[in-house]
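Read through the structures below before going on.
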Structure 1
Amino acid sequence: MEDPQFSRFLECCIRGDLVAVYHRLHPTPLYLSSTEWESTRTRPLSSFSPDLANEFLRRGLIATQSEDEQDLLNTQSMLKRQLARPTILYLMMAQHCNFECTYCPIPELAKKYGPRLLTIRDAKAGIDLWAKQLRGWEDDGDEFFAIFYGGEPLLNKKTLRSAATYIRQLQQIGKLPRERIRLLLSTNGSLLDAEMARFCRDEEIAVVVGIDGIDGTNDLTRVDRLGQSTFARIKEAFVLLSDHGVPSFASVTVTPGNLDELGELSSFLRSVGVEKVGLNFLKGRALVQMLGGESPESFYRRSSRVMIQLFLSLSEPSFEYQIEKKRLAFCEGRFFPPDCTCYGNQVVIQADGRVTNCPFHRHDQGHVRALPADFRIAETQIVQNWQKRILDLEGSNRSFHGQALSGGGCAWSSLEQNGNCLAPDLASQIFTEEVFDELIWTSYTEGA
């Protein structure tokens, strides 16, 4: 019979004279003084008081080797099922854009694949493909998303309208779940008009608009193809959406140029009716080109702390999406929240009708109208390979402080920066470590 011992997944954080002991795969921290912890970790388990032993057992911090192994297998099994859910459909409405944001990969893709527009026929075929993959998942209780993306999707309004209408028709006849499907339009905002705003309102399409700062700060990175300012047009888009009762969200890329103005930007976004903002780290090679002499590690650490302080200062913390997602995972025990859904949760229909798992990495699976009936994005070779970033829970890419709040990071960014899709995504890892550390000690303060 195996003897119980401290779990190999036991980790601890130290702040002053306090130690938070937790299980790496499902952290519910136990707080001890440093003296108590030093005494506890060096004495036999048989000497523990019943109350202390129960606290360790309840958290899985005391386990046999076989129990540890089963815990690992159960977590991997849960993740495999989670990663098989076809949560999201991306319809890449256009392979080009009327903006030329300094960090965006779309212009390079447009040069390589052409400035294509998604046809109505291919968009409907993509929706049908997604509908087939959703069968069997309709009753799992979570939401599903169809996202109109690009390039700039409003360069292709005709297909966008047809696709949105087609989704709603399939819902009405039961070929898509009648509830819990949300439609999102991700746009730079410059081509929004009153007619499109009314269409979004009537079809219940929420709109995500990219913005990187107020006035000149935004224009450091977000300019149009003539190199001209875009801020005024973006502001007009938010006002237009608010006037028409369309839910609006903001997507902000955190850069060295706007880091110190995120608080001011958040206040501005509230003033124009934005419901939620997502602060996103700059991905791929573009970051290195913008940093000057600062290392990516230093920038990610500094940015994470600024974002956390902003989150803590907000009267409604849920206004910022990225930290709130990890906070909910920590509080509700829904660990390994996805940082990206390219690991099997999303089907991407490119503007030329080809199917991929990632909007930016073109590992084509074939044309949407030529794929076999049993095609599943989660079963493709590239997805199976990329999933190692999440499923390898004890590998060098996963074993780090707070890993249960990480969803694997961005494989495309790792490929861009390191030439290896399985290399750690430092942005995700450092951000997760900083957020986890804050949540650990906030939990202690709130429970005191």
Structure 2
Amino acid sequence: MLPASFLQRLKQEFPVDFSSVDAADLEEYGRDWTKLYLPKPAMICFPRDTKEVARLARLCSESGVSLVPSGGRTGLAGGAVATNGEVVISLVKMKHLGEVDTLSNTVRAQAGAVTEAVHHHCEKYGLTWPIDFASKGSSTVGGNIATNAGGVKVIRYGLTRNWVLGLQVVTMAGEVLELNGALEKNNTGLDLRQLFIGTEGTLGIITEATLKLAPVPGDLDVFFFAVKDLDAAVDLFHAVRRSSFSVMAFECLTKNCLETVVAQRALPHPFAQSAGEGVGAYVLLEVERSGEDLSTWLAGLFEKDLVLDGVLAQSKRQATDLWSLREGTPESLMQKNFVHKNDVSVPISNLKPFVHELIELYKHPRHGFELYLFGHLGDGNLHLNTMKPDNLDKVEFTKRCKVTDEELFALVQKYAGSVSAEHGIGLLKKEALHYSRTPQEMVLLKGVKMLLDPKGLLNPGKIF
């Protein structure tokens, strides 16, 4: 129940359409793509600019009201879920994109701008914000920055934090911080801009950003390879890394993932024989075209038994079709049945032994669930999915999955990895954070939170 004084001031100080308690809005904006939590927000607010964000934050702070920032809500760790009567601040109306600066290769964007809209806005200048993933049509700039999103092009461009020059951030006290502007170089001590990137809206609300742009890549070739197993996929990655190609993406998916996406979306199988003998996994490779002879390079892959079959897209349409097999995998798995998800990463040098032990772990009879695995193999990030059997209820299935998770996280820790590669900690991974963060780090993280949000009102309960 929100305080009466808060509601009265909200009515007096903000436009009539600023907030909503409509049941449909509470349901839509109170959750993200994580399906484990029941949304229970008290209200949704829709600011149009940074000033309104700051005024709302200040009002909430003075009234003791918790505030949950919300962007495109495509996260899978419960980082944007309101479960305890909080006010949700949705930045969906803050989607303005400024003029593209072709001298500095930058653009100023409000936090609610959709990722794909940024791409379209910049492409006529031969530029792009090189943050790209399957949810680009829904995810937003602010959410990408708040979670330090990765995606399919990390191997070429790195994480979101590499492509943010400046931030505008509102603290819970209602203060507006302008951090780094559009500076390429700024050697004046602690980089506060980076402090807010990847902290899931727990330290401040990102309202605008100066985005760094890259030239649109040249002609691209998209391959889809069939390989024996994930070990073979790692071997193929090593071979690709030694080629002269500029690798844009190196994605993998197990055979059962491909079968699911083909069936759920009624897509044609990329190979004439849909179930090639000995095939256990597939690799999607995208490279920027180089002077290396393709036919000779491809022949070498077959001669070395690195691939069992392969296709090369002959048009942009075919390239899009091949990409749809990988990008459609997460949604197709969720359409098939309830899925328990994990998002982990290890150093690339540890990838092969980690994958070997991972497969052995899930083969053990005590786990009993089929593993559907896909991910950005080129940056060490794998998405593990276990499908709920029809004869098992969701509560029991989740309970048994959590037991397996402890063994998985211990394995991740053994190989110096992360229990959350790109979706963050949110509500979902709080209990697992100690596998990737030391006690000393936890003390520092909590200290920063206390400094910036002493009342614990901003995105409460997330991460810690």
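Key figures
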{"quantity": "Label whose coordinates, when distance in nm of label points 7 Å out along Cα→Cβ at positions 226 and 434 is calculated, return 4.7 (choices 1, 2)", "calculated": "2"}
{"quantity": "Entry that produces -10000 once helix-only ellipticity at 222 nm (-39500 (n - 2.57) for each DSSP H run of 4 or more, over all residues; to 500) is calculated, selected from 1, 2", "calculated": "2"}
{"quantity": "Parent structure of the calculated result 2, 13, 25, 24, 18, 11, 5, 2, 1, given that P(r) over Cα pairs in 5 Å bins from 0, in percent, for residues 178-281 alone is the read-out and 1, 2 the choices", "calculated": "1"}
{"quantity": "Highest-scoring label, criterion being mean count of other Cβ atoms within 10 Å over residues 162-169, among 1, 2", "calculated": "2"}
{"quantity": "If mean count of other Cβ atoms within 10 Å over residues 50-57 is computed and equals 21.0, the structure in 1, 2", "calculated": "2"}
{"quantity": "Parent structure of the calculated result 17.5, 58, given that Rg and Dmax of the Cα atoms in Å, for residues 146-329 alone is the read-out and 1, 2 the choices", "calculated": "1"}
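Readers should treat all values here as calculations from the given coordinates under stated rules, not as data from a laboratory. Everything numeric here is computed off the predicted structure, so don't read it as measured data. Cβ atoms are built from the backbone, for glycine too; each structure is taken alone.
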